[in-house]
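Take a look at the structures listed below.
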Structure I
């Protein structure tokens, strides 16, 4: 997963387990979660993204995802955690958020430069099943990317 303007530390972390999160190995999962929080906020939210959106062909129980989400959440009190918690829950157990709520949350995340993975969690947790929803979510995401890129956010 290539994310614009990622730092080298973020890229190395993401490459270390992209689409290969150790869902069924509690010690390895905790180690990755902690490492993400140590590297950067963006890296921590990549771990959350992987927890909430297992790759196709990977079966993870909702209970296991919830346990991993709880483990992830207990390591920080950053305000973005509160913005993304309902999104993580929606990705794990449904229902998806309305596209209007997704746009609202994405705009909130847009205030935190370079948080591409937090933005992705909200984007994918939002209902884009209608052309209007898909258009609004994508337009908001691209506007935030442009804002971050113009400011040199990494």
Structure II
């Protein structure tokens, strides 16, 4: 039976249209991200996952991270999902705003490390640009991690 191990939710600033979920083992700065693949908004690198916003203005997205014992159920009401594989050295992740210099939330102990799968969902990003001022919680991301085994 698949069981949720942990769930954490936080508001994360979306500077330059994206934010990160990073393993605490990350020490090197980000050189460049490749969001060039059409329709790709969930990008995995070693110890790092980048979430690309649909919005074009700075805002705070609500990001929920979940860890599961095995592949979790699909969330149909969220719409299209994107799946990625990545490596996490420590299995403890933090949420980062680009250029913030510190984690927005975390660390969150996933309960596993090494080869990991993640499934992401997003919604509400197109509505952000219609807001006056800095939108908060209009765009939402759900990222579910589980061991690749």
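Rule-based calculations on the coordinates, nothing more; no lab input. Every value quoted in this text rests on a predicted model; they were computed, and no experiment measured them. Cβ atoms are built from the backbone, for glycine too; each structure is taken alone.
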Requested in this report: Identify the structure, out of I, II, from whose coordinates P(r) over Cα pairs in 5 Å bins from 0, in percent, for residues 67-130 alone was calculated to give 4, 13, 17, 20, 23, 15, 7, 2, 0.
Outcome: II
Report summary line: With helix-only ellipticity at 222 nm (-39500 (n - 2.57) for each DSSP H run of 4 or more, over all residues; to 500) computed for every candidate in I, II, -21500 is reproduced by structure I
Report summary line: Value 2.4 of distance in nm of label points 7 Å out along Cα→Cβ at positions 75 and 123 was derived from the coordinates of, among I, II, structure I
Query - Comparison of I, II by distance in nm of label points 7 Å out along Cα→Cβ at positions 59 and 107 - largest value held by - result: I
Report summary line: Working back from 42 (percent of Cα pairs over 21 Å apart, computed), options I, II, answer is structure I
Report task. Compute relative contact order in percent (Cα under 8 Å, 6 or more apart) for each of I, II and report the one that scores greatest. Result -> II
